[in-house]
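Computed from the coordinates by the stated procedures, all read-outs in this text should not be read as laboratory data. It should be emphasised that the depicted structure is a prediction, and the values quoted were computed from it without experimental measurement. Cβ atoms are built from the backbone, for glycine too; each structure is taken alone.
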Structure I
Amino acid sequence: MANLPFISSSYQVPCIIFAYLYFVLGCGPRFMKNRPPYSLKTFIQVYNIVQIVANSWLVYKHIAYGIFSVKLVCPDFDYSENNTSAKLAKCTYYFFLLKLLDYVETGIFVLRKKNNQVSALHLYHHVSTLLLTWLGVRYYAVTAMTVVTIINSFIHAIMYMYYFLAACGPDIQKAVLPMKPWITKSQMIQFVILILYASQQFVIPNCTVVSNWVVLLFVVNVVINFFMFRNFYKKTYTKLKKT
């Protein structure tokens, strides 16, 4: 995996993250300061379709490569050519590429002057996910990582389906509106599942998937994401119920 584009370099992804933050926090808002927001309606719908297809395809590839036929609790390692684990490792790289694609969404927010959507939650989630995915693929493309990638891809396929439908007009938007809080709920459920799954290393005797500090770093990041999404849910949807 270490010879793949972006993965083989020790500086490309950090530079991409720096450029991303510089654009969304600096030069992007300055560029748009005296300009009207772009509509980008057609581009957004095409982007949503690409995300739906790509994430659905990646879920399919996990299944086709045999994710349900391998040991997922304290998994063994066998990366010989054409082995199931080696095939599943490819899915982690495809997932990494999708996390790069996710950065387009923030660019859309900036060009549409949706600055409220470029939140601390949004930036932390996208930066931490890309960074840890890159490190994971570069050093630890293990079978256990595909549990993360298949769940996240499934959630994102549903999420972008909602975004696509919500942008199809006011009638359809009204029909799918009840789905909106469940998108955030599904993200939080995902985080709980991932925390429990990663914790197997600490509760099952002689279970060492990767180094303990790597698992701890992953768990801490997921916990931070969980509470940030929880706070967003409380501020956005709990207040709506009270009003």
Structure II
Amino acid sequence: MKINIVKSKKGVGKAAAEAILDLLKSEHANIGLATGNSPIECYDTLVQYFSKHELPKYWHFFNIDEYDQVPIDLEGTCNAYLQERFYGPLNIPENQIHRLYAETFPFFEQNLHKAGGLDLCMLGIGKNGHIAFNEPGTPFGSVTHRMELTEASKQQHGDEFGGVGNVPSHGLTIGMKTIMNSRRILLIANGPEKAEMIHKALTGPVTESVPASILQLHPALTVVLDEAAASRFQ
């Protein structure tokens, strides 16, 4: 495990983007993309870079989670977030984008496996330790599945839907096994509200009650934190 502590949220995004750009050295790259507050500056940095440099045709992007039973272009969805912040600004061809939603869900794991799995999976972490939409209690052996969202997750995402009551009840997500099969994992977090959980996940027992704790066992985990999120490590 490599932990990189930077001064600010902007620094987290820049460091995350640099980790992704390191894949330019590879002949092929399948990249799992996170959404939420933490990666915003990462996508800003990538858009700035690829507005001046050609995006490799051999890069493929996989949405790692999505809300279930809602249109994927609805404001607040993971796909709408990525379309607005990354796919759209760079006009990324559709054949390089692999969206997770009701129609693709039954075949998503199979298609990802056929593509060779994820070379890098970028993750945020929820206040309850969830990664993607893998809530506490998700089996470590799980693959892509449908998940009932906890109240804690709904509270976390309430602003995206104009109130907690509007947050969909279920999500679609790649599984814990899918994540751990990634060749590299990039975990990012910022802000004091993440400090307790990030410390617990990375130093505490490996348990399904804290989904992110399994990342301790990955041989190529990079963690990027701002000083506020890393306060328990100092």
* Using log10 I(q)/I(0) by the Debye sum over Cα atoms at q = 0.11 Å⁻¹ as the calculated read-out, with -0.50 as its value, let me know the right label among I, II. => II
* If you work out distance in nm of label points 7 Å out along Cα→Cβ at positions 20 and 212 for I, II, which one comes out largest? -> I
* **Structure from which -22500 was derived, helix-only ellipticity at 222 nm (-39500 (n - 2.57) for each DSSP H run of 4 or more, over all residues; to 500), options I, II** => I
